[in-house]
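Trainee: Structures for review follow.
Read the figures in this text as sums done on the coordinates, not as results from a lab. Remember, it's a predicted structure, so these values are computed and weren't measured experimentally. Cβ atoms are built from the backbone, for glycine too; each structure is taken alone.
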Structure I
Amino acid sequence: MGAAAGGEQHALQRLPPGQRTGDPRRRAPGGAAMNVKALNECGVVVLGGSAGVGLETATQFAEQGARVVVLGRNSERGQTAIASIGERTGTEAKFVRVDATDPEDAVRAEQECRDHLGVIDVLVSTTGPSEPPRLLHTIAIENLRPRIEEIILPPLHMMHAVLPGMRAQGGGSIVNVASDAAKVATPGETAIGAAMAAIVMFSKAAALEVKREGVRINLLTPSLIANTPGAALIGGEPFSARMFEKAAAMAHLGVVEPEDLAAMAVYLSSPAAARITGQAISVNGGISVA
């Protein structure tokens, strides 16, 4: 800035974020206190945390000092995951088995997580399809509903389960991992794309519903993710393998790794992202700009 009248130079003084007047980390619009904690004070739940993006996300939160619970369907993989987290971080995570397509089981798991952590400050949902992309006419019609429900219901049920507690405590962060199939129409992703678009829309709408209570909901929408069970699934069928070889060739910044998505999930849950909600962020190495 230039010199003020009379030639006196004035320097701008920046206050720490938590001390700024009107800062959302202090007050919500209606004057209610918001609760955006430092990561080392957070209780974190990661759905699908036993492998791939979920495991890396749980590990990175633990590295930041957060208390972590991993949710998954397979107890053996879950125990392996928390052992891996312990080896990498020197912390003790907990595994809770859940079938999050079942609403009653999702509610039970949320309560078990809350009992263990005391409070749930962060939920990250990283579940995805168990079948590779296929052209719509090749999918038996009776299989469409289960394919779509296995994608939509886990993040929806877990988000629904944690929201009452987050609203009551005056804050929280939810990060749902969907896919760029929600944004870009691609042959072979008719059912998957429809389900992912549903995740994007219910997350955005819920973000508007709970913003006054200080709860933030965001999404990550990757395309191809290397070194994950999903990548192995896709590579196992000729059609989907060819499809994603083409996608990988367009990732001029590099094919995304689980570490990339985990780092963004950690950021979105931190005080640094206190003003970010309702956003669907593509992390795809440049495959698209949707």
Structure II
Amino acid sequence: MKRFIFISFFLSGSLFFSPIDWADTNTNFRAANAAYNRKDYRIAFSLLKELANQGHAIAQYNLGVMYTNGQGVTQDDEQAAYWYQKAAEQGNTLAQFNLGNMYDNGQGVIQDYEQAVYWYQKAADQGNTLAQYNLGARYSNGQGVIQNYEQAAHWYQEAAKQGNALAQNNLGNMYNDGQGVAQNYKQAVYWYQKAAEQGNTLAQYNLGLRYALGQGVVKNNVVAYALSNIAATKDNNAKEARDILSQQMTQEERTAGQSLSKQMSQPGHLLFALNEYLQEHSHPLIYLK
């Protein structure tokens, strides 16, 4: 069976500085940036706090990050949420996304899925790919919104076009099942390929299943084995699928599958190796556009 995954990311591991004019010219902001980069967090925090109190959205966002991480200050989710909110209300997309996550997880605020969706929507409308993915997940599972597969597919597509591998895999699932979109196995395969090339284990597993079942592609047990073998290193379901498939194959096919798996496992080489194998065996090539 296909595999979905719904994950809330939290974008708080580092500071993000905006190219807007004041950030380039403000002495305190540049000093805060330099202090942060040399891990002098107390100085960075002090400088950012002054700017945040003056209403600078980027400084407010960065202050939220430092409260989240406990950098230069005692870790405090409530204060993090406070400063994310200040920046989010000024349209800062990173703050909007992080605030959505805090409402999603009940960190520093009372858990509120509707508020999470509200802030994800704000960030998604500005092109934030992680917010687009999370918004798609909320519409898919009806958390904080009325379940709507068409909206889920829309937001997965927006994130997928920007290269979000999780969104690409989930969009592939929606095309596979005909949820929110017309069922289209070739489109499912297209998006699984995109995600699989980025190392997404579930997409590798899902793409392998398509080759095992002959859905959207010509059935090919060697390719199915190779893909499930790659995914099996991180996913027990893929391991089980590989072992079941192995019992239906000849030794020659298993050897070919293992060889192909090794070639596809090289970083950034999955689709290239797959295309080469298909061409050598007179199969239709994969969908690259």
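Trainee: Matching task: 13.7, 46 is the computed value of Rg and Dmax of the Cα atoms in Å, for residues 46-149 alone. Pick the structure from I, II. Don't skip to the answer; put the middle values down first.
Mentor: Details: I: 15.5, 49; II: 13.7, 46.
Derived from II, not from the others.
Trainee: If distance in nm of label points 7 Å out along Cα→Cβ at positions 142 and 278 computes to 3.7, which of I, II did it come from?
Mentor: Computed on structure II.
Trainee: Turning to a different aspect of this structure: Out of I, II, which one gives -21000 for helix-only ellipticity at 222 nm (-39500 (n - 2.57) for each DSSP H run of 4 or more, over all residues; to 500) as computed from the coordinates?
Mentor: Details: I: -13500; II: -21000.
Considering all the candidates, the number was obtained from II.
Trainee: If distance in nm of label points 7 Å out along Cα→Cβ at positions 158 and 214 computes to 2.4, which of I, II did it come from? Mind showing how you got there, number by number?
Mentor: Numbers: I: 2.4; II: 4.0.
For distance in nm of label points 7 Å out along Cα→Cβ at positions 158 and 214, the value 2.4 is produced by structure I.
Trainee: To continue, here is another question. Determine which structure produced the value 15.1 for mean count of other Cβ atoms within 10 Å over residues 38-45, calculated from the coordinates; the candidates are I, II. Spell out each step's value before the answer.
Mentor: Numbers: I: 19.9; II: 15.1.
This value belongs to structure II.
Trainee: Have a look at I, II and say which one yields 1.03 for Rg/Rh (Cα atoms, Kirkwood Rh), as calculated.
Mentor: Working: I: 1.03; II: 1.09.
Only structure I yields this read-out.
Trainee: If you don't mind, there's one more thing I want to ask. Starting from the value 54, 26, 24: which structure in I, II was Cα extents along the principal axes in Å, for residues 86-229 alone calculated from? Write out the running numbers ahead of the final one.
Mentor: Details: I: 48, 39, 28; II: 54, 26, 24.
Of the structures listed, the value fits II.
Trainee: Upon calculation of relative contact order in percent (Cα under 8 Å, 6 or more apart) from the atomic coordinates, which of the structures I, II produces 10? Before the final figure, lay out each step's value.
Mentor: On the way: I: 19; II: 10.
It must be structure II, since only it matches.
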